[in-house]
Structure I
Amino acid sequence: MTDEMVAALPDFENSDLFTPAEKVAIRFAEVMAGDFRALSAELSAALREHYTEPQIMALGWRMAIFVGYGRLVYVSGLQGVGGLCPLSFTHEQLQTQAEAGE
């Protein structure tokens, strides 16, 4: 995911940067992070158009880990810790270094 894609996430539905499959995965992530019981039949069908059952389970598992970790950080009062160590590089810089073999 590029920095441009990260910046486009708030309006991902209207962005050309994401594939239809990625948009479905992002909608799935929003539901998993919020009211997961609100998973609609429409979203469930859209997931199955783009992903296999094992892929859906893998996506859900990763989402559960990140959402759970975020909630643990919040209830532990550690949400400000990440701000103490900002990243001094972009995704593109890392990708360029990797491609150059650095």
Structure II
Amino acid sequence: MQVNVRKNDQVKILSGKDRGKVGKVLRILPAKGKAIVEGINFRKKHTKANPAKGVQAGIIQQETPIQISVLMIVCPECGKQTRIKHKKLEDGSKQRICAKCAGSLDK
């Protein structure tokens, strides 16, 4: 599966309970077609106390993976959600381009 989203990209959620929220991609899981986005798709995990490891009992909120198909990249130059185009440079490498403003998405 081709993944156009990369780590540290700003993305907007298109559907689901977090629809419309914007967050930064923390991690990509290409084999599963999922990504972990900062502040999106929280789940509560109940932990048991373990004094040997210094872990307290309680409820922890964790970000869980979300499908890449519901993410759309937000262009850092124009600030709009956009599709991605690819441009080949003179040296043979590819660069990701904003489909709306033609600004570069790669740093």
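Structures I, II were shown, and relative contact order in percent (Cα under 8 Å, 6 or more apart) at 20 was computed from II. A value of 0 was derived for helix-only ellipticity at 222 nm (-39500 (n - 2.57) for each DSSP H run of 4 or more, over all residues; to 500); which structure in I, II was it taken from? Label of the source structure: II. For which of I, II does mean projected area of the Cα convex hull in nm², calculated from the coordinates, equal 9.2? Among I, II, the structure yielding 9.2 for mean projected area of the Cα convex hull in nm² is II. Each of I, II could give FRET efficiency 1/(1 + (r/R0)^6) of positions 50 and 74 (r between Cβ atoms, R0 = 30 Å, to 0.05), but the derived value 0.15 comes from II.
Coordinate-derived values only; no laboratory data. These figures come from a predicted structure and were not determined experimentally. Cβ atoms are built from the backbone, for glycine too; each structure is taken alone.
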